[in-house]
Each structure stands twice: as structure tokens, then as C-alpha cells.
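Read-outs throughout are calculated quantities, based only on the coordinates presented, and are distinct from any laboratory measurement. None of the values given here were measured: they were computed from a predicted structure. Cβ atoms are built from the backbone, for glycine too; each structure is taken alone.
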Structure I
């Protein structure tokens, strides 16, 4: 199967999840993240605000011992902004809330990025929404640890890949933590 077919099927399954199940699974995933060494040792962490049934990691933003960063996209470019209580979020055309995109923004030194995904496999391949934002942002990444955030049903046996796809080093689901 190709990426589009796999994406359509996994998104169909995600749309069938009710809010209670999303919150139950999100809480388990957060517990698995917090229990991991990779999270405990990181202080500069990127994460996302959920849309369309994605795992909700927003409870992590209350951890005052970490510096969290949220993505902002414009055209084909993504950047990460430090999260703080006065940060203004605006709705993007994709429906997600994001900080204001700034042309002169300086990229933070991220230690860990918790990425949303549509599908994954045990080899660390990630299927996103198809925009390529994370792939472009982390194309030359040598330092930031990339951790996919997913529901267990989003695992597939083998994802088709392209040369520009970034690989994950960790995957967190409600059933545990997979280190690649």
C-alpha cells in the first residue's frame, strides 16, 4: 500500500475514537513519556497542540522544570516558539493553534521533539499528514531526539519511505515506549 492509502485508513480509525478514549490513552502516553529517561534528561522539549483526535500532550505544559516549545508554520516553513503563560496562540488554516510565525525567529536548541504522527513502524519510520514540515525542519538534525507520539493501533508492519523522511528514535503509545 502507498502512503496515501495507509494515511486515509489510519485517519478513518482515529476519527472513530471518542473524546473519553482519547483522554484515557493520552494520560497513559503522558505517563509513559514522563517515566522515560529520554524525557527526564531533556530540558528543551518541542511538542504540539492536538487536532483531529491526535494524542493530547497539553498536560505536560504544566511541568515548570522543562522549557517547552510549540510549532508554528507558514507556507512550507516550521519554527518552534518557547511556551509561556503570555504566549498568544492563533488558529492556523489547518485548524491547529500556534504561536505567531516570525520571519526573524531564532531556532531553539531542542533536545527532544515529541512529534504527532498518523502511522509508524518498528523501524522508526513515521507517517505524518503529508505536509513534510517535520521532515524539512529536522532534515539536517544531528542533535534533537525525535520521538513519535501515537496510539498503538497506528503501528503498521512496514511503511513505505522516501529519501527525505526523518526517522524516529523513540515511539510512545498507551502500551509503552519503543526505543529504536
Structure II
């Protein structure tokens, strides 16, 4: 959907501004915000900001044209009614978790769907994504799993060294004598 030649300069500027804002983010979660108070929206914005995301209301027609010009017509289905767009730079599941947790205290917030990793997610799929751990959390879990055996090995080796220091070099000599000598070539 291209901008028509007769589009008013103010609308053209608004669409360009929307495009500029949207192009800074790679993933989007679309929500209906009808019924939220200013205090609730402010609280939600603050929570999202902590995860390097933001939520913004962009007029649906302007957002539709901006997404279209960014070669993303797939999200047009979410741009009807009072829609706010949670814009995410990284880890959409973290922002989705904030939104779904927020729904518990403000049930008037409704998640419509999302654009994540170049794919359209319906409300159920984005809710399922919100329940998964984020990349950073997964890396921490992996490092913990790797670190456990390494710590156990280090503790065992340290205990062996301490035992040798306590018993003296005589304890190490029988172990060396028991080891077979390398074969001569």
C-alpha cells in the first residue's frame, strides 16, 4: 500500500515518523488497551522499558502504511480498534511475559498477536512464548549445567593435592612406583 500522491503533508510526515520508530525494533506485540488508566499504561511502559522495549500508540492507518512500506503486510490484521504496539529490540518472550503478567492486574488489556522472528504469532502462540525462558536465562542454565561437573572435578583435584601435602611426598612415591614404565622403542 503506497502513499497516494494526494496525501496531506502532515499525514506523510506522520507515516514517516511511524516508519522511523518501527524500524528501530525487530519484534512487535499488538495489544488492545481500551479501558486502561493512564497510571496503568505508565506502569506498563516502565516495566517494558526495563526489558529494552516500549509500548506506543500509532494511528492504525499510519502503522498499516508504515509496516507495508517496510514489506510487512502480515501484521495489518492486528491494526484495528484501539491498538498499542509493544516494540521489542530483543527477547520478545520477556516482553510478552510482562504483558501477560500485567493482564492479571488489568484484564482489560488484550494481546491480539505479534510479529516475532519474521513470523506472525496469534495470541495463543505469543502467550506460549511468554512462558519460555529468555536467551540469557537459557545461557545461564547451560553454564550452570556445565559449571557443576567442572566444580566437582576441581574440588576432587584440590582434595587430592591437600592429601598429598598432608601425607608428604612419601604418599606420592608408591603411586609412582606402581605405574608401569613406558615401553622403550
Of the structures I, II, the one that 1.00 was derived from, the read-out being FRET efficiency 1/(1 + (r/R0)^6) of positions 91 and 123 (r between Cβ atoms, R0 = 41 Å, to 0.05): II
Work out the source of 120 here, i.e. which of I, II gives that when volume of the Cα convex hull per residue in Å³ is computed. I
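Which structure, out of I, II, was FRET efficiency 1/(1 + (r/R0)^6) of positions 83 and 163 (r between Cβ atoms, R0 = 35 Å, to 0.05) calculated from, if the result is 0.60? Please list the in-between numbers first.
Details: I: 0.60; II: 0.00.
Going through each structure in turn, the value belongs to I.
Out of I, II, which has the highest value for FRET efficiency 1/(1 + (r/R0)^6) of positions 43 and 155 (r between Cβ atoms, R0 = 25 Å, to 0.05)? Let's see the in-between values first.
Values: I: 0.30; II: 0.00.
Greatest value across I, II: structure I.
With FRET efficiency 1/(1 + (r/R0)^6) of positions 19 and 131 (r between Cβ atoms, R0 = 30 Å, to 0.05) coming out at 0.75, pick the structure among I, II it was computed from.
Numbers: I: 0.75; II: 0.40.
So the calculation was done on I.
Assign the value -18000, calculated as helix-only ellipticity at 222 nm (-39500 (n - 2.57) for each DSSP H run of 4 or more, over all residues; to 500), to the correct structure from I, II. If you can, show how the numbers build up before the last one.
Values: I: -6000; II: -18000.
Of the structures listed, the value fits II.
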